[in-house]
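Asks: See the structures that follow.
Coordinate-derived values only; no laboratory data. Model, not experiment: these values are computed from the prediction.
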Structure 1
Amino acid sequence: MSSDVYIGLGANLGDCRKALNSALILATAFSKIISVSRLYHSSPCGFSEQPPFINAAARLSTQLNPNELIGKLQEIEKLLGKKVIRKNGPRVIDLDLLLYGNFSLETKRLTIPHPRILDRDFVLLPLLDLNPNLHHPSWGSKKLETAILDLKECYVDEEPEDWELTV
């Protein structure tokens, strides 16, 4: 049985568009791409002494369970050269499992839904592109549209740009 999942993509080192594109192409080995958001340019969150990020989100369909999926996403990150030198530091690629259907999970390795979805505009805006009515039971009555209005800090600093996945 296939599950509907949402992943976040980000990069701020090297050819960022190419890295995001490559990550999605590699993900087709274990999932089907349903849709991809626009690209969002954002200031760094946490550690500010680094280049700006390009962020996006993708809606996928997969038969992998959440732990298998995060493992595959981490393999892609490694393959594309991700090295974590510091938390929230610069990276050639960052892939986050944001949502896995209505499933909730909290382990040392993985929390679903991603714990900071509702706190970051560079995650919320791409998700809104994909599904403006997206909701997870753990959010109670909170919706993505209202979460964006409640943000204390915003990082997106340019108009989003369209992009097409190139195979």
Structure 2
Amino acid sequence: MSRKALIVVDMVNDFVDENGALYCGQSARDIIPFVKDRISCYRKAGNLVVYLQDSHAEDDKEFDRFPKHCVTGTWGHRIVPELVPAEGDTVIQKRRYSGFFETELSDLLEKHGIRDVEVIGVCTNICVMDTVGGLANRDYNVRVPRAGVADFDPEFHVFALKRMDKIYGAKIL
């Protein structure tokens, strides 16, 4: 049986902690137990667990649109303490919305023979959706559990789930 991958998107202090620079709101805190459980299930089954970590330089162009956040090496850049990666997990730092933009994600999934991917994390309408789009464009079978994603904007959250279902063909659970 082929291995599966769990991609945990941007569960970092600046998005998930109420003191974060770009806090996604209580909904981001609320998904932590579910995310923790999914990580545990994937680890126990011997599947691949991949953390995507939003990572920016001090002068990143993205700060023209958003407040400064997830600057590499800062508290805000760190994965929240409840979800710290374990030995054997992979952490990929990304500087744009998609987990595929100038990262090793595609090579990693290919190397491990992954075809089935579950995506969880924040923000549903930005980095989660763009990463799911990248997976769909590469013909992966994608699952997105509603209980595992959150957004600071409830309307964008609903839109993103619909788009990932109807346009990208992701199975929304």
Structure 3
Amino acid sequence: MDYINKNIAINLKKIRIAKNLSLEETAEQTGVSKSMLAQIERGEANPSIGCLGKIVSGLRVELTELIETPMQETYYISKDEIVPTKEVEGQYSIFTYFPYEKDKPFEIYGMDIYRNGTYYSGSHGENTVEYITVATGTLTLKVRDKKYVIHPGDAFRFDSDIEHWYCNEGTDMVRLTSIFSFK
């Protein structure tokens, strides 16, 4: 499940419960079937814009209330359930774990780079710093015409307001975590 669908699942249930509505009552108010609402709340459905429009209209809430990251003390994301937000078959897959939030000056991503795979990244914007930790494989990172070899368990930090390349020149898949921090 991607993070937007997970947000919608959590927020819809929270809103419905806060309004003391059953699934059946919510279906009546929104024109969305009870079974579809249940699937959305379980994170099993990918609701269309039209469906979301019916829900926000019927519940009299803003669309942002459904899609924003819910404020929770804990927020678990299973690697097995997350859908890549960007990928090129045989090259790389990128997973968004914690996207930008207005009150959080960072984002967290996971990346798998397959054997002989390369991922090119342009600037992430002014005053952006990227922190990388490698879990498996050996990453070759090219920044400012320099090559850095980062092994499992190693970490690397750089100003990411310039183009850079992530390369897997080894035999094992590279799995890394990347944190973007905004100064």
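Asks: So Rg/Rh (Cα atoms, Kirkwood Rh), for residues 55-126 alone, computed for just one structure, reads 0.94; which one of 1, 2, 3 is that?
Replies: 1
Asks: When relative contact order in percent (Cα under 8 Å, 6 or more apart) is calculated, the result is 28; to which of the structures 1, 2, 3 does this value belong?
Replies: Comparing all candidates, it corresponds to 2.
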